[in-house]
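Every number here is computed from the coordinates shown, using simple stated rules; none is lab data. What you see is a predicted model; the values in this text were computed from it and never measured. Cβ atoms are built from the backbone, for glycine too; each structure is taken alone.
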Structure P
Amino acid sequence: MNLGLHIEDYTRLGFAFVACRHELNYLAPTFLDDRLIVGTGIVTFT
């Protein structure tokens, strides 16, 4: 599933976002072969 921009979109725009810092909050343990739902978002934009 892709909810963001594709590489063609970034090429057309002439720029891309870079993660300078990330933070993970572990809510529960996971195990081999578990399926995870992972999300991301922009907190600030300067």
Structure Q
Amino acid sequence: MSSKTRRNFTDEFKAETVALLESSDRPLWQLSQELGIEQSVLRT
């Protein structure tokens, strides 16, 4: 049985990511791809 390790993001990373998403013309899928994270991480 394999299990994935849950990644933890700092509060600073979260705040900067939200600010980038709000100020950018890039779609959610593109920004998440550039950051190397799943889209669902940015949706929650």
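Percent of Cα pairs over 16 Å apart was computed and gave 37; which structure, P, Q, did it come from? Checking each candidate, the match is Q. If you line up P, Q by FRET efficiency 1/(1 + (r/R0)^6) of positions 18 and 34 (r between Cβ atoms, R0 = 25 Å, to 0.05), the top spot, with the largest value, goes to Q. When helix-only ellipticity at 222 nm (-39500 (n - 2.57) for each DSSP H run of 4 or more, over all residues; to 500) is computed for each of P, Q, the one that comes out at -16500 is Q.
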